[in-house]
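Please treat every number below as a calculation from the coordinates, not as lab data. Just so it is clear, the structure is predicted and the values come from calculations on it, not from any experiment.
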Structure I
Amino acid sequence: MEPNRSRRRSALALAALLGLAGATHFTRPKYYDAIVPRALPGTPRQWTYASGAAELAIAAAVVAPRTRRRGALAAAALFLAVFPANVKMALDFREKSPTARALAYGRLPLQIPLVAWAWKVAKAAPDNPG
């Protein structure tokens, strides 16, 4: 596969992941409400909807070559910003089943390759897509 096609596919896959995740914030908000750190101001639902909207907007930015670099950088920042929610989830799941704990704990190191992927998409984005 040619390098440009591979880079485009990677960007589109990142956008699809963000878009799917963003949509689920609206279709299954209770799941996300439960992992919003309580120290944040406002209600968990406000944060659930705001983060879902951010993921959808970032997905759209990553899809478009003209905004791909900024969108991918925003994706990397978002993946870092949601890390406290993943920590809260892991802590909350300490008493759950081994499978549930494994999934919750597995989300923590997953942020590293997600940030790296977004960074790679940003670096590969066209400078002046026209």
Structure II
Amino acid sequence: MQEDKLYEYAVIRLVPKVEREEFFNIGLVLFSKKEKYIRVEFHLCPDKFAFMHSKLDYEDIQQNLENFKAVANGENSGGEIAKLDIPERFRWLTAVRSSVVQTSRPHPGKTKDLDKTFERLFEELVK
């Protein structure tokens, strides 16, 4: 019998005007310490982005999200933070910050299948 795996996830948000604290969900990061698992996906809808009426540049945000993913995946392009172990990278990615790309507070859960849970949460919270 397959055992439940503990995990934490946070929703990645785009905050076009930080001072207004308005946001919309654009991605998800899910992490399991015991399974040494971390996964990040994002979807930045060009149509939603156009409705924001902000001075943000779509390509700049896409690059920020790619950098976020590089850190999560431990890629060299993610810099020094990407060299940390998975739990430290997750904590760094989900730290409270005042920028246009932020995350929700982490939420815990249990699952038998981390990838299936990721897909379900991504569909429910992002798309």
Structure III
Amino acid sequence: MTISLKYCHITVNDVDEALGFYRDALGLEVRNDVASGGFRWVTLGGPDRRDPEFVLSEPHAGRPQADGDALQELLVKGVLPMIVFSADDLDATFERVRASGAEVLQEPIDQPWGPRDCAFRDPSGNMVRFQQEVKA
């Protein structure tokens, strides 16, 4: 039996604004753009076409009003789970994302537990980290 992650949902305030970060700054490719009930979901993935795919959607998309309201409150507080990407060239990734105007939370540093990493906020306030494994 093989199990792998297929989709990772990222809640955003504005899908188009988020595309400026995830598609344009990170270089992910749009795989699907689906409108439904006044909302839309956009699925993105890496150019290598492997899983997982990242689904951008607004808090109320496909959810009851109360659930969307609760999710919106968590998004505004910036307490939704962080997203962590791996990068084969962390410094180049950092410069590309910083050049996009994204808010820098942490410049690249070597962490005591192993990886070299950095962090940004996406346009909706989600923490997005990038890490590169350090070769011994």
Entry that produces 5, 25, 29, 20, 13, 6, 2 once P(r) over Cα pairs in 5 Å bins from 0, in percent, for residues 11-58 alone is calculated, selected from I, II, III:
I
Using the calculated result 22 for relative contact order in percent (Cα under 8 Å, 6 or more apart), pick out the matching structure from I, II, III.
III
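For the read-out helix-only ellipticity at 222 nm (-39500 (n - 2.57) for each DSSP H run of 4 or more, over all residues; to 500), a value of -26000 was computed from one structure; give its label from I, II, III.
Details: I: -26000; II: -9500; III: -6000.
Traced to structure I.
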